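Please find the structures below.
Bear in mind that the values in this text are calculations on the coordinates, not laboratory data. Since the structure is predicted, the reported quantities are computational estimates derived from the model, not experimental observations. Cβ atoms are built from the backbone, for glycine too; each structure is taken alone.
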Structure I
Amino acid sequence: MRKATSKLPLITIFLTVILDMAGIGLVLPVMPDLFGANTTGSTTGMAYGLFLSLYALMQFVFAPLLGGWSERIGRKPVLVVSLIGAAVNYGVMALLPPLWVLFVARAVAGITGANMSVASAYLTDISSPDERAKRFGQLSACVGIGFILGPAAGGMLREIGLMWPFVAAAILTVFNLVMCLLVLPESRAKSVSTEKINPLAPLRDIGAFRVIVALLLVVGLFGIIGEIGGSVWVFYVHHRYGWEGITVGLSLTLFGLFHALAQAFLIGPITKRLGERGGLLVAIGADMTSYIGLGLICNGNFIWLLIPLLCVGGMGMSILTAVISKQVDEDRQGQLQGVMTSLQSLAAIIAPVLMLNVYFLSRDQVPGLVWIIGAGLYVLCLPVVLRRSVYR
């Protein structure tokens, strides 16, 4: 680990994540409109689910490879390649091409999309073990800030035309790329090793640690649960509560705001007072409560009250990441982050198609079923989270 001698690397990596998430947030409210223009009827949900899953599939295959390369050639080159892929993806979508072209562009973005895993590894490089929970919380807060800036702007740009949110996202990504090229210093010395990188090797290596395997299973379950909201939220609130584009964008903006506040100001005090185990239990309890509420509440006005609680639940992955990072040697942190990204991507391959199908099949009879399923999945996490031996 190389401890940061100035705040510039930290500020730059945080700003990179903010801009990246703002780009995603810009286009999120209009993605169903884009697919509605290319599909009809119930096939819209299936096409959108496959679109989300394709990105995750490419991440699952290539994230460990990119994580390994970040150990050998440095974090910065991998991050630059990732941003180039994102810029190409947004540029193609701005042209509103046929559906098959959208899928090709999405695949390219997924292959090169290593932003969060590299950013996490970068933070590990420049932070001491005791600082990591705080740093991961701040990183997640940057995700929230990006979503504060992006969705509301995307909803407003949608009023001008469907292409403009994608144009704005492409511009932000190019600016992000230039900033990384000119400002971001490398955090890791390059390796001269020429050993072939096997994308499955990190999974095999970390599988040798029994405690890590249990925790990584929880990472996968957390990923599936988290994907429910990202997959069905726009469709769900439109169908059940009649929310339109600007209202959906506002809900996502508020989610970003409260998410940032929770990550920046709650994780530190909660883990200091209750420990990482207690913090995880608080996050799980908040998320279960909010998911059950989303599944049962019929009046959309009350959903606004659940958004802050959802964001408290969002602390879980940041705390879990800090717990797992303490189980692995310093020289394997980049590899570990690649593996965690792959596991979350595996969850993201399965969850969008599965949950969107569950939603579309059940929305007329039991519209909140997907949220109840999400709450139930947390029960499977509790045996590991409650085990004191996984915390050190």
Structure II
Amino acid sequence: MLTATERPRLARLASLEDVAPAEWNALVGDDAFLCHEFLAALERTGCVGRGTAWDPCHLVARSSEGRLLGALPLYVKHDSRGEFVFDWSWADAYERAGLHYYPKLVSSVPFTPATGARLLIDPTAATTTVAEQLVDAARGLAEEFGASSLHVLFPTDREQSFLSERGFLTRKGCQFHWRNRGYRDFDDFLARFSSAKRKKVRRERRRIREAGIVFEHLRGDEPSASDWDAVFEFYSRTFHRRGRAPYLNRAFFDEIAMTMPDKLLIVLARCQGLPIATAICFRGGDTLYGRYWGSMADFHSLHFEACYYQGIEYCIREGLGCFEPGTQGEHKISRGFAPTATWSCHWLSEPGFHAAVEDFLVREQTHVDMYMEHLEGRVPYRRGEGGGDNPA
């Protein structure tokens, strides 16, 4: 065990391949996105790394005996795509001042706006000592690389407090999450809605049934090769419609379907036996994460059914406590999702810009607080049946 006065030995990894999967995963627990299989697959299939805007430079801390005590997943970023915490205006301000905002350092899971641990610490180690050493080392890397800043995206509440105490600026965001209140089934869940909202959901679901659409819930290793062809095509269409290339390639999905099938849920919609739409989800611990959606047909309410109602039914059946369907989307509120605070933490090396961003974030949080308070009044639950209980 590392004592509070002993300093861990720190190292920088250019690839997660440089650490054994078992020892990395021992720090991660059941997090679907931080596990070695997920992060290493991003690197092996070229979704991050050479030729992309994400260069891995993970930090690890070891004891004098070589035991892995802690880690910080970390990337050198050359733009702000795929982060879901938008700082383009900060980059513009740097450029107008004749400074370079990129490169910057980012601790997050690429393309994944899901809250989770970023400072991965062995529970038997001196937690604060190891965490402080990792943060100090990351700041040192920022100086070494000439990076403008260090950003920790979607950390836990505890990490947000820890980083704030060490000079990081806190930024508040809002997502919409569903909480399982011990519902027996979907009808029990809907029984907590006001009458008008309940009728709206039932009408949407009835349209799907009347169209002859049926759904399958498949583990990552259960879809056939032709089904995976369809799933990837639907996923890609969503990006192409927005004029962008998909973040993830087919090789990535092929790999994680084999290496972490139990953490991958494919919601597949069929009509007359043919696949027409999909929602790609991940399962971690007590939470289902909705990540990607796509379709080749335009049916009324198909998106709501595939991305929201099917996920809720799955969580109720499997006894999962939370469903995070992704970023943004006030339309989620009327389907039973409540506004939930998310966080990011930011350190800027230029003192003047650090102070300017601090002032901006204070004013921005006032608006975020007002926005969330307003949205709390729009949840569909009857008085006293609130689906929130979420920190503001």
Structure III
Amino acid sequence: MAGSTIKKDGKTWYFVLTYGKKADGKQKQYKRRGFKTKQEAQKAYNELIHSLENGTYIEPSKMLYKDYMLDHWLKDKQTRVKKQTLRTYRWLVEMHILNDLGNIELTKLSPMIIQGLYNRLTEEKILSDENIQKVHTIINDSLRKAERWDLIPKNPAARVDRPKAVKKEITVWTVEEVKRFLKHADGYSRYSIAFLLALSTGARQGEVLGLRFKDVDFDNGCIRITQTLSNDGKEILPYTKTKSGARTIDLPEETIIHLRKHKELITKEKQAVGANAYCDLDLVVCTEIGTPTNKSNLRRIFNSIIKKANVPKIRFHDLRHTHATLLLLQGVNPKIVSERLGHADVRLTLDTYSHLLPSMQKETARNFGKMIFGDDTNDKMIIEIDL
């Protein structure tokens, strides 16, 4: 070892280590930059010395991050994740990650560079907090794999804090607002069944639009969630979001009645169009020729009904939240609500609807008091306390 240097360069620290010789006999130098503190630079310096002395040092790769992501990481993910998840990964990688990091060599990515990307995405409000967290997950996973594949000595994303997401307040309708909306939705026979199913079951939009008549058990008054319409509406996916997503949901009798009427409508349309022209996918919610419903059209009708019913504007997905909220406020066991929603764990249900817990606690205390002590003074229990 001929020497070493640890110095400050503006706001960051760097070090230069001279260790060993090249093939031509000249001394070999190792440079590392971008450390926030002298202590971080010293730690990295010590780790480099240790790896060189123990023969575990990995020669830096000249591969660009974009080449690694597109040619290796995303291809590896094709065999490990669902199509819809892969689409989301590819969109975030190509549109929001590689613009900043793509032309940087793998070995030159630093915590500060990665943090800079998160800061820009947050400050410019380019992505939601949840999607910025997904960006972190992708970068961290990709660099962790690069470390395992011996392309980099250490994962720099591991030293970057996961971006925080501000929990958005859930907007739901009251019972009166639900009734008013459904009353005005009756005029849209083709789409009203989609809104009724979402409110009656808490199913996701893709699950409602992927529901088939073969999945409706009219005799037992329930539906089975077994498939979903993709986010882009181009394909029916023979699986649900999670394993727990495949489930059976009991329906109110009124919803079953509406489903019977809707099936009659679909049957008449099949006959009018003809077997050769009708695309029979057995979908409950579909176009006049049987093809999957366009989500944009559904959203347009949904907003139109909201306006006419004069109820607060919410998203289609908030019908799911409305279903869960009304059940919990009725005192339904959170485990049952969790099963209807297809949550993998009841803790997710409790965390999502934690804002309801204070009022539920008070109602529980009142109901318990009525149960134990009763409302009638003649029926009240006499409790003796030994002091």
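Comparing distance in nm of label points 7 Å out along Cα→Cβ at positions 170 and 330 across I, II, III, which structure shows the greatest value?
Top value of distance in nm of label points 7 Å out along Cα→Cβ at positions 170 and 330, among I, II, III, belongs to structure I.
A value of 12 was computed for relative contact order in percent (Cα under 8 Å, 6 or more apart); which of I, II, III is the source structure?
III
Out of I, II, III, choose the structure whose coordinates give distance in nm of label points 7 Å out along Cα→Cβ at positions 178 and 370 equal to 3.2 when calculated.
Of the options listed, only II reproduces it.
If helix-only ellipticity at 222 nm (-39500 (n - 2.57) for each DSSP H run of 4 or more, over all residues; to 500) comes out at -14500 when worked out from the coordinates, which of I, II, III was used?
The read-out was computed on structure III.
With distance in nm of label points 7 Å out along Cα→Cβ at positions 26 and 98 coming out at 2.8, pick the structure among I, II, III it was computed from.
I
Starting from the value 8.8: which structure in I, II, III was distance in nm of label points 7 Å out along Cα→Cβ at positions 18 and 274 calculated from?
Comparing all candidates, it corresponds to III.
Comparing mean count of other Cβ atoms within 10 Å over residues 122-129 across structures I, II, III, which is largest?
With respect to mean count of other Cβ atoms within 10 Å over residues 122-129, the highest-scoring structure among I, II, III is I.
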